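Read through the structures below before going on.
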Structure 1
Amino acid sequence: MKCPFCGHEEDKVVDSRASSEGASIRRRRECLNCQKRFTTYEHVEEQPLMVVKKDGRREPFDRHKLLAGLVKACEKRPVSMDQLEHLVDNLERELSQAFEREVPSREVGERVMKSLHALDPVAYVRFASVYREFKDVEQFMRELKDLLAVKAGK
């Protein structure tokens, strides 16, 4: 590691400990030339998960974009930001485990709707109406009837 003070390339590690809940390692180093101390962090290099859109375009998975859509769907509903962030955290973890590099946008949408369905049925219908791009009232009504049938079957 190159010393940030004198540029010397040899140092010794004085202290090493996990930080950020085990996501990185913090190392205190001492330059063997000027004896000044500095800190470095070691992280696992992560490959970004790419979302394959319906038209074939690829874009990085964006948790902020997803969270914004969920906030909109849950407007004026009894759903907290903590619940939405937890939903996105779980989804991101599931997708990273199930898909190595690319995930179809359809898969993301279906998993979001499944989670929203369990969290808040009204938010689910709102999200579904945008995600599924209902073409007419009949299509929207079929979705509502399916939702009511599932609820009645509980």
Structure 2
Amino acid sequence: MALEATRGLYFYIEVLKTALDDEIITNDEASILRVLAVALGLSPSSVGAALDIARGVDPSPITDSSQYLSHQIGDVTTYQSALVAALDDEVISEDEWAMLEMLRNMYGIQPDQHALIEEAIRAMSETDDLGERRLQRLERFNTVCPYV
């Protein structure tokens, strides 16, 4: 069955390419990619096919990405899910920062949207066992990848 060109597949492949810049996908990167695949509605077979496309093994079914660049409902939530996945492991690596920055740029997350995401993460931290450490990593992420 041929892989269908979709907006979710496009975003997943682009973030996957960023993860593959060093030719290695770490466990932390894989965690973000799993969350992203679910949020984007990709099947396990699509995820495997996307990996082959990102590595240049197979051609991409996406010939025109311009149709995927408009902001849509759910983009902010998808970005927030990926950010929380990155914050929940012990360290946010440079590779994870690059993936999140790529996702933030592709989705066109605006300053007010980013502020709402931070507010939601801070609110979750009060009821979550990982909350305090997540906030520490959020502050580090904001220092390394400031919203400009």
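Assorted remarks:
- Identity of the structure behind -20000 (criterion: helix-only ellipticity at 222 nm (-39500 (n - 2.57) for each DSSP H run of 4 or more, over all residues; to 500), calculated), options 1, 2: 2
- Looking at mean count of other Cβ atoms within 10 Å over residues 4-11 for structures 1, 2, the greatest value goes to 2.
- Structure responsible for 41, 16, 9, with semi-axes √(5λ) of the Cα gyration tensor in Å, for residues 12-75 alone calculated and labels 1, 2 on offer: 1
- Taking distance in nm of label points 7 Å out along Cα→Cβ at positions 28 and 52 as the criterion, the top-ranked structure out of 1, 2 is 1, with the highest value.
- Winner on relative contact order in percent (Cα under 8 Å, 6 or more apart) once structures 1, 2 are ranked, highest first: 2
- Answer label among 1, 2 for the case where percent of Cα pairs over 25 Å apart, calculated from the coordinates, equals 52: 1
Since every read-out is calculated from the coordinates, none of them should be taken as a lab result. The structure presented is a predicted model; accordingly, all values stated were derived computationally and were not measured. Cβ atoms are built from the backbone, for glycine too; each structure is taken alone.
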